[in-house]
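Chemist: The structures considered in this document are given below.
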Structure P
């Protein structure tokens, strides 16, 4: 890879910061990488955990995009119906070599009409919403369909980003980045997926997500209808 490689993180209020800071740490180490943090309004952006990021660029001012990355978060429901944000995703995706997402960011790609007929990953608790956009939900941690590469929930952003780096710059570069950030997962508990976690833990986490499920389902249905996805209903 030669020359500058603009990487655009399309942000919005109340994103999960690790959804974009984790892949950012990987992507920023690509040779020639130029990372751009952008949101509809620009300026200061408040994300989850009480963190704010300053000097965020307005999406309307972003003209170049070789790689688009869309994170997830608790602000996903509102972003799914933000016409300005979705239009920016479509514009940037049209010129990007790679269109990527982390966690519920794939729902935003879907709401922008970028996943129709494509397989995609998503956070396990909201994966079933993907068909509302005509997408095919895939439980794998990293899913590729054409130039769209999506990651599952939160920490899967690192795996997704390393996959993309290997595609762009080769396996040696990707492995070197993995070593540099000492990414060698060895969690203290085998509870990172609902299939592995204890039943009572899965139930407890689902109860937490129940608070946002009605709003997110309603927003996804409206967004899916807006793009004419003609998808099967979700209970």
Structure Q
């Protein structure tokens, strides 16, 4: 089931750790007072990620192509879905209910981005890609704690800091996603290492879940900032 290129214990830890981002996103729906929001979001992600896991274990994503098959069949459809959700009245109402601190604080789950660095240490990801993606995620996650503290203590610079932090986090995930495609192209053209490891179970959950979900969450922060009075 698990790749023999990394210790099984690491794959298991990753799999267990991935429960937290999913549960936190579901919890955000509950805090936003979406009817049955927690269970709807949790149920969707469980079914969706199970389908991704089955596809990965059966080699569905193994074909090296451009764009990567996992992006074409998981990342893109989820991105379309969350774009539709973002424009709904339910999402707008939930966004109004949620606090800015809640919307920022959820990004602590990006600590799981340390996986990129660990896979690099096992020589399973290109150094430039892994370090950029991993360090960017860690910086966004750790700094989110400081931003939340500034918001909760009503610092005069809290709003400006949130804009800067949110822009950094959004740009980081967009560049990381673009780099994954670029390194796939380089791999195909030159026969060098690409990001194929991210199509293997359980690490396939990263491209299947993270880019669309994280971008969606950053857009919610921008919406919240634009709808609240300057402080």
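Chemist: Assign the value 13.1, calculated as mean count of other Cβ atoms within 10 Å over residues 4-11, to the correct structure from P, Q.
Modeler: Details: P: 22.9; Q: 13.1.
The read-out was computed on structure Q.
Chemist: Quick check on the output: 0.90 is FRET efficiency 1/(1 + (r/R0)^6) of positions 44 and 204 (r between Cβ atoms, R0 = 25 Å, to 0.05), derived from one of P, Q. Which one produced it? Can you show the working numbers first?
Modeler: Working: P: 0.15; Q: 0.90.
For FRET efficiency 1/(1 + (r/R0)^6) of positions 44 and 204 (r between Cβ atoms, R0 = 25 Å, to 0.05), the value 0.90 is produced by structure Q.
Chemist: On FRET efficiency 1/(1 + (r/R0)^6) of positions 76 and 100 (r between Cβ atoms, R0 = 30 Å, to 0.05), which of the structures labelled P, Q is highest? Write out the running numbers ahead of the final one.
Modeler: Working: P: 1.00; Q: 0.50.
Going through P, Q one by one, FRET efficiency 1/(1 + (r/R0)^6) of positions 76 and 100 (r between Cβ atoms, R0 = 30 Å, to 0.05) is largest in P.
Chemist: Taking volume of the Cα convex hull per residue in Å³ for each of P, Q, which is largest?
Modeler: P
Chemist: A follow-up question, please. A value of 3.9 was derived for distance in nm of label points 7 Å out along Cα→Cβ at positions 172 and 188; which structure in P, Q was it taken from? Intermediate values should be presented prior to the final figure.
Modeler: Working: P: 3.9; Q: 2.9.
The correct label is P.
Chemist: Please state which of the structures P, Q yields 11, 25, 40, 20, 4, 0 when P(r) over Cα pairs in 10 Å bins from 0, in percent, for residues 36-155 alone is computed from it. It would help to have the intermediate numbers written out before the result.
Modeler: On the way: P: 15, 48, 32, 5; Q: 11, 25, 40, 20, 4, 0.
The value was obtained from structure Q.
Chemist: Ranked by relative contact order in percent (Cα under 8 Å, 6 or more apart), which of P, Q sits at the highest value? Walk me through the numbers on the way to the answer.
Modeler: Numbers: P: 19; Q: 29.
Biggest value here belongs to Q.
Chemist: Could you figure out which one of P, Q the value 1.00 for FRET efficiency 1/(1 + (r/R0)^6) of positions 60 and 196 (r between Cβ atoms, R0 = 30 Å, to 0.05) was computed from? Mind dumping the intermediate values first?
Modeler: Details: P: 0.10; Q: 1.00.
Derived from Q, not from the others.
Chemist: Among the shown structures P, Q, from which was the value 22.9 of mean count of other Cβ atoms within 10 Å over residues 20-27 calculated? Mind showing how you got there, number by number?
Modeler: Details: P: 22.9; Q: 18.0.
Traced to structure P.
Chemist: Which one of P, Q has distance in nm of label points 7 Å out along Cα→Cβ at positions 68 and 84, as calculated from the coordinates, equal to 2.5?
Modeler: Values: P: 1.8; Q: 2.5.
Derived from Q, not from the others.
Chemist: Hey, helix-only ellipticity at 222 nm (-39500 (n - 2.57) for each DSSP H run of 4 or more, over all residues; to 500) derived from one of P, Q reads -11000; which structure?
Modeler: On the way: P: -11000; Q: -23000.
Source structure for this number: P.
Chemist: Shifting gears a bit: For FRET efficiency 1/(1 + (r/R0)^6) of positions 92 and 124 (r between Cβ atoms, R0 = 41 Å, to 0.05), the calculated result is 0.90, so let me know which of P, Q that is. Mind showing how you got there, number by number?
Modeler: Numbers: P: 0.90; Q: 0.50.
Among P, Q, the structure yielding 0.90 for FRET efficiency 1/(1 + (r/R0)^6) of positions 92 and 124 (r between Cβ atoms, R0 = 41 Å, to 0.05) is P.
Values quoted throughout were computed directly from the atomic coordinates according to the rules given, and no laboratory measurement underlies them. Just so it is clear, the structure is predicted and the values come from calculations on it, not from any experiment. Cβ atoms are built from the backbone, for glycine too; each structure is taken alone.
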